[in-house]
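Asker: These are the structures in question, set out in turn.
Read-outs: derived from the displayed coordinates by stated rules, not from any lab. These figures come from a predicted structure and were not determined experimentally. Cβ atoms are built from the backbone, for glycine too; each structure is taken alone.
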Structure 1
Amino acid sequence: MAARGLIDVTADERAAVEAALRRRALAPRVRERLEMVKAAALGQDAAAVAAWSGRSERTVRRWLRRFAAGGVAALADAPRSGRPALADAAYLRALEDAVDTRPPTLGLPYDVWTSPRLSAYLAERTGVRIAPGWLRALLGRRRFACGRPKHTLGHLQDPEEVAACEAELAAVGGKGGR
């Protein structure tokens, strides 16, 4: 740490901070800490960084000290206590593979996935049982859309007959009456 709460950042460290900030899958808390380091490297003092980040000067200095001691890796959150997640990387891969595949292709007797069906299928395939509601939350986090399927009969209709019916409806005023 230098005077006024600033840190000396080498060109390599600055490049590492910039590279980390460009990552898409970056936790908001880590992004904020990287921004603190970047601002301090650009010459802002701890009070200025604390003002725009909404953190105390003490917190800003703590994260700057951690960066100075351990680099970008030192800004990550420590592991949290609690039960480990059931949906590990293998489960999430199986989930994505299943959602991207139509059920009949997998030999299943239905045309669309529902969360209970998907949960049961994945429990059979992976041995991990996750409730349908939590499965919908996982799908939402992975940017999959959940909802009711919209079944139409458009693929069964003759376009010429549809056009003729629409023209006839337009001719009688759109209400189908005489």
Structure 2
Amino acid sequence: MKPIELLNQLAVPHRAATAYRTLFAMGFTAVPLARAGLRHEDAAVRQYCCAFLDHFLVPEALGDLLVMLGDPDPKVRCSTLHTLACDRCKAGACRPAEADVLPEAVRLLREDPDAHVRAMAVEVVGQYVHANPHAEQALLAAKTADISPAVRKKAAWYAPGGPIYKRTAPRSPRTAPPDSRADQRAP
């Protein structure tokens, strides 16, 4: 099957799962194809390609993904945010730079008309809440003012005082316990 045919199969609901498994089995060799698929006319293809890049992200694809944050389809924007937020397999050069991702994620959290997109933006913004006051402000605003109860709830988890905020807080360096043998010695 030609690469373009594989991408087109992603647009056919009853063939999409098989086509995605084929793409996935190709691994990193399919990254150029997935990057091309981000520009496909069908939103399902773009969404599948974002999902693929979540597992096979290379530094060269980060710019392509940032463009996808402006995609007209909310499912594509959600998938893109997940790919940028999910850090399970991203480290080093594959980690998106805060300066590139945070402003767009904050914009989506504040302005996107789709509640699912705003909820996913919470996860991206939440990655920076401990080090960036803009992230903290955006989460606190969403926690109190978003029209969606689900977005408000999720923002509260990531905002200061929330359970995810507490769990992800940077740990202070441990100090060595006092030497118990020194306390037991006679003067």
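Asker: Out of 1, 2, which structure matches 27.9, 90 when Rg and Dmax of the Cα atoms in Å is calculated?
Answerer: Label of the source structure: 1.
Asker: Quick check on the output: 22.6 is mean count of other Cβ atoms within 10 Å over residues 42-49, derived from one of 1, 2. Which one produced it?
Answerer: Comparing all candidates, it corresponds to 2.
Asker: Consider the structures 1, 2: one of them gives -19000 for helix-only ellipticity at 222 nm (-39500 (n - 2.57) for each DSSP H run of 4 or more, over all residues; to 500) as calculated from the coordinates. Say which.
Answerer: Corresponding structure: 2.
Asker: Oh, and also: Using FRET efficiency 1/(1 + (r/R0)^6) of positions 66 and 122 (r between Cβ atoms, R0 = 41 Å, to 0.05) for the comparison, can you identify which of 1, 2 gives the largest number?
Answerer: Ranking 1, 2 on FRET efficiency 1/(1 + (r/R0)^6) of positions 66 and 122 (r between Cβ atoms, R0 = 41 Å, to 0.05), first place is 2.
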